[in-house]
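Below: a set of structures, written as structure tokens.
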Structure I
Amino acid sequence: MTWVIEDLSGTKNGSNVDFTISHTPIAESMMIVHSGIRQVRVAVNPTPGEAEYGVSGTAVKMGIAPASGVDLWSRYFY
């Protein structure tokens, strides 16, 4: 197992909710932090406007679209 801390790849513009990570995470090892707030993992499709995220392979869908310049990072094992 390898531990990764990385920024999510994708456009932060206040409307985009689709991002990617470098590797497929081991189940339940992932954590995403958006503007200093840990997000809640849900199945795949987060509720729009909620502090949630879903993961499918290396694709990440956020419930809240991050604005330009905000912190959005992940930590996980793969």
Structure II
Amino acid sequence: MPAGELTTPLVIDGRELQPPEPLEKALAALEDLPEGGELLILLYCHPTPLFNILRNNGFAWQENITADGTHEILIRRA
């Protein structure tokens, strides 16, 4: 991807899904995440198991908690 080019992240809204479905969807999406691509996951919880998997597999992430309690987790390859 050329420098400065922005991409729209793939979004998984897991707020109404039952565990482990959000984690399973996130892991499947990460397998196909292109270089420079981003995945945005929306959850109502702090996904510690996901963060452990990301850390162990070379991904970086940023987490933002919105006023309604949604955890917005933006993931990319480190």
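Every read-out reported here was derived from the displayed coordinates using simple, explicitly stated rules and does not represent laboratory data. The model shown is predicted, which means the values in this text are computed figures rather than measured ones. Cβ atoms are built from the backbone, for glycine too; each structure is taken alone.
Out of I, II, choose the structure whose coordinates give distance in nm of label points 7 Å out along Cα→Cβ at positions 27 and 59 equal to 2.0 when calculated.
Details: I: 2.0; II: 1.1.
Source structure: I.
Taking Rg and Dmax of the Cα atoms in Å from the coordinates of each of I, II, which one would give 11.2, 34?
Working: I: 11.2, 34; II: 12.3, 38.
The read-out comes from structure I.
Could you figure out which one of I, II the value 0 for helix-only ellipticity at 222 nm (-39500 (n - 2.57) for each DSSP H run of 4 or more, over all residues; to 500) was computed from? Display every interim value, and only then the final one.
Numbers: I: 0; II: -7500.
Only structure I yields this read-out.
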Among I, II, structure where relative contact order in percent (Cα under 8 Å, 6 or more apart) as derived comes to 45: I
